[in-house]
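Before anything else, here is the set of structures, which you'll find just below.
Only the coordinates and a few stated rules stand behind these numbers; no lab work does. Treat the numbers as computed from the prediction; the structure is a model and nothing was measured. Cβ atoms are built from the backbone, for glycine too; each structure is taken alone.
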Structure P
Amino acid sequence: MTTLVIVIIVLALIFDFINGFHDAANSIATIVSTKVLTPLQAVLWAATFNFVAFFIFKDHAVANTIAKTVIDNYITLQVIMAGLLAAIFWNLLTWWYGIPSSSSHTLIGGFAGAAFAHACWFNGAWVPFGEVVEMDKITKTIYFIILAPLIGMFISIVITLVTIRRNVYGKIGLILIATMGLIFIFNSFRASKLEDNLSKFYKIDKYKKELIKDSNDMEVRRKYSHALANFEATRHLLADFDKLGSDSIAAKIASQVDLKYLEVSKLKDIVSKKLKIDFLRKATFYDPSVKLRYEANIAILDSCKPIFNNFSMIGPDSTAHAVALQLGITKIGDYDKFCSGFNVNIQKGLKEELERADNRILLWSIVTIIGIFIVCYIWCERIKTPTASRMSNMFKKLQLVSSAAFSVGHGGNDAQKVMGIIGATLIASGSIHEFRELPNWVPLACYTAIGLGTLSGGWKIIKTMGTKITKVTPLEGVSAETAGAITLFLTEQMGIPVSTTHTITGAIIGVGSTKRLSAVRWGVTRSLLIAWLITIPVSALLAGLFFMILSLAGI
């Protein structure tokens, strides 16, 4: 890794740390304001469950969305660095003034703004914004600036109204109906993700993009048709995923379709990475003199194709040796490291791709939490005499569960955004070929950084979130945090980077409005809305400024 890449990764983890204490209030504001835990206990609790998210979320769909927000040609190390500097600056500024702005939208605005400034700077003229960023991803993010708090508000109102019902069996019946609805929704997400990941495995999107660039490439057209045929022939097998498991499904698929072309594609990717084909292709966009080296390396890659085609006959060791000779790799250290990557197992790769879509651990966690709620309701309202003191104590205990769930959602949603930025950095530097090759240390480092950030607290924002919007009781804290957690889990499964700040604020407004609309301090709410609306454009402008400073400084 170059020095600049290391600096950017460090900045990304610093942003993740700041995100932790900036958004610590989101998961602990209500639990502190209701005096269920002391501030120190609360941040320890939240930090622990921020890190637990590492073991629950597998697919990293939000990270993938962030990494692909900007068109590939305009993702440079300088762009990423400028976006991070703008995001860090805005986060620290809003933290200092106690404004609960969105770290997520700060990062997205900074990334997009720096890329746009870079595009205009490079072309020497105004460039349409849609030619710089993936507008569908930006549009979804903007939609959920409004939708996330509304969803959180709606769910919190429903939870509050169900919770205050006096008929305990009617209450439990409504909870069970809602649980069945959640199970249906999350199973639908899994079914959709399984199909999406199978499609990715067959490289359908990759070939489709290549066809858009060159519709006359008959070789790519043939591969695209083959991939589509394979997908249609095997997608029905996914219906038995829960019953048979990823191993059996992968074996069935491998026995029914010819996956040899994927072996060749994988070997081609290994050699392309070594030759830095993608890195050089992108470099030609800025420097035409690189084109000769790019074409020379393409010729070397083409010369290796006959070796790739014989992979199944000669095996990984002989293939690696032949390719190493073709590339002139002779150093013992480089040779051993290069050859170790040729142990290609397509069936194992398919199994891993399918397992990324398996959200059952998340679903069972939700069902377990709901089960705890039901047992508590039966215990306090049927087995014991329901008194005001007993009910208050019950909701204080349940707040530990709801705040833990929200902290898991916070960790899973926000840590992934930094994973996306680091992933984009590694791709831009040529360290990895595509996002799926993200090293294991990246998610571990991101979840650790956000956990440590949460541990440091964010008391100014806690005061705004926990007391200034509306007075929150333990019952309302449980409703708000549970609603926020469900919203975050849903949007994570959809791969949409939403704001935990917006989500929990909407949920708190929801529980306040169930008492009476005047219980919500709408003046404070209006100030928050203004902060939300200006975050993306201000972050984008700051990022553009930082990019120009970096460019003038020769970085």
Structure Q
Amino acid sequence: MTTATFNSASDSHALAAPGVPKRVCGTTGLSVCFDAQRFIKLNAVAAVVFLLLGGIAALLLALTRWQTVHLLPTDWFYRVLTFHGLNMLIHWILFFEIAVLYFACTTPLNARLFSRKVAWTSFGMMLTGALMVDYIILAGKADVLMTSYLPLLAHPAFYLGIILVAVGTLIGVFNFFATLYVAKRDGAYEGSMPLVTFGALAAAIIAVITLLHGAIVMIPTFTYSMGWTPQPDPAWYRLIWWGLGHQSQQVNVCAMVAIWYLIGNVTLGARPINEAVCRTAFALYVLFINVASAHHLLVDPGVGSTWKIWNTSYAMYLAVLASMVHGFTVPAGVELAMREKGYTRGLFGWVTALPWKNPAFAAAALSVGIFGFIGGITGVTLGTQQINIIAHNTLRIPGHFHATVVGGTSLAFMGLTYYVIPLIFQRDFIGRGWARVQPYLFAAGITMLSFGMSFAGSMGVARRSWDIDTQGIYSPAAHLWLGLVGIGGILAFTSLLIFVLLCVGTLLFGKKIPNGQPIFNWGTPPVLAGAREGSLADNHTATKGTIVLTLVFLACFAVYYFANWKALADVWPVR
């Protein structure tokens, strides 16, 4: 592994930071702040525990939607569905993102964490709130699903727990911002901020906006549940809640993309071909991802058509443009790095030489593919107003966001863990053979799950429904796709369980890596004889393989997009 390109295109470099208690990794050369290390550990461990809880719930749900098995009774289906949503989309993601923020503001900058007290406060509030939410759900006092739409009402502790998680996360984000300020003030680094830190900064800005939406909607709902204030208007609740619900996933997207760049850099020395463009793409997320949440509100009569059309026809595409930029620059940077190592044969000779047995790199690469080809294409299509109207309450919607949040974000987070544990916990991974298989098994399961949901939804199967066929109105094909949901869920959970066991087993039984000693190297392609680093920096044909892959992506998008318009025409034929 290498760290040469942790720094930005403007040749910023870390300076010595006197007085900062730290150690230096023997393989990467990265400095690790001891205070940050402690809280990266705490948040990462909590995240993995909640991932396991959410994964167990996911398996139960998949085996219930598979009508041949139909595992859970009605009340427990909705209870477990609520539990799954909160643990997977809130607890697992937020705890891991705080760990990522603490890493991104200290290690690449050679900086110290701003405050241990603030970090303890953040972690304590988040953990207390998360445990409170889970207990109330399992006690049967909050069967309101993740969205908890009014006038459905949960126990007051449910809303209070969410508020604690949100405020605790905001405090953690404040610690991140303060650390950036101190690092710049003390001259911990020169030049512009490293790209991975810049991506984390974009995620943190969106997180603030997102969590403020959560406070605006959850605080009056909590006071209403206590009987102190009147019921908030349900239409107002739904509008503001999606400022929390959708934007929270875009925090994930920023963090995920930053991890793509980080893993490509650490594994191969890959750098973006144009860092200014990459930074602009992160800025587009900050500016337009909020209004893009409108695609969850397209069936609401309380929002005007002009607002809907502006958001879905213009604003959303500016946010999508950011993802498309990253979807090109990440593999292009990898291709350029591989060709500079001497892998220049043909269009895709560099692809076959990539370290596919490295679980961190494999997870990141699969994350890019699933997020782009499945999540991205379906997301843009479902954000179109006319298509959204017929698809919004079907399984196509969960099929889309399981590809983005699970196949994209969660898989990227898993990949990062394969580097974080040796670097931060100083433990050598056990079960390396299982680790190499795990990302592929998880990707296969999530792809099957997403396809099953999407195609069942295209046949009209409703989302959030316990029993789809009391009247026998769905075809055998719909049941076949729901069976694929069940099988995919089993594969994905099996992989998740392997991941958790590997992480826990490594922390308990992994060989201790002494300070200054090289951490375990998962593998990276060697530099071939005669290769010259930097020789292709100005060669515009050096990324021709990525250009071809981009054209394939655009062709897939066009076929899927216009096939949906054909289906829409069949539903609403012109008279």
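Given a value of 45, 29, 19 for semi-axes √(5λ) of the Cα gyration tensor in Å, point me to the structure among P, Q it was derived from. The value was obtained from structure P.
I have 30.9 for mean count of other Cβ atoms within 10 Å over residues 103-110, calculated from one of the structures P, Q. Which structure is it? Checking each candidate, the match is P.
Suppose you compute FRET efficiency 1/(1 + (r/R0)^6) of positions 287 and 359 (r between Cβ atoms, R0 = 30 Å, to 0.05) for every structure in P, Q: which one lands on 0.30? Going label by label, the one that fits is Q. Which structure, out of P, Q, was helix-only ellipticity at 222 nm (-39500 (n - 2.57) for each DSSP H run of 4 or more, over all residues; to 500) derived from, given a value of -21000? Value -21000 for helix-only ellipticity at 222 nm (-39500 (n - 2.57) for each DSSP H run of 4 or more, over all residues; to 500) corresponds to Q out of P, Q. Each of P, Q could give distance in nm of label points 7 Å out along Cα→Cβ at positions 167 and 487, but the derived value 3.0 comes from P. With relative contact order in percent (Cα under 8 Å, 6 or more apart) derived from the coordinates and found to be 17, which of P, Q does the value describe? Among P, Q, the structure yielding 17 for relative contact order in percent (Cα under 8 Å, 6 or more apart) is Q. Starting from the value 12.4: which structure in P, Q was mean count of other Cβ atoms within 10 Å over residues 303-310 calculated from? This value belongs to structure Q.
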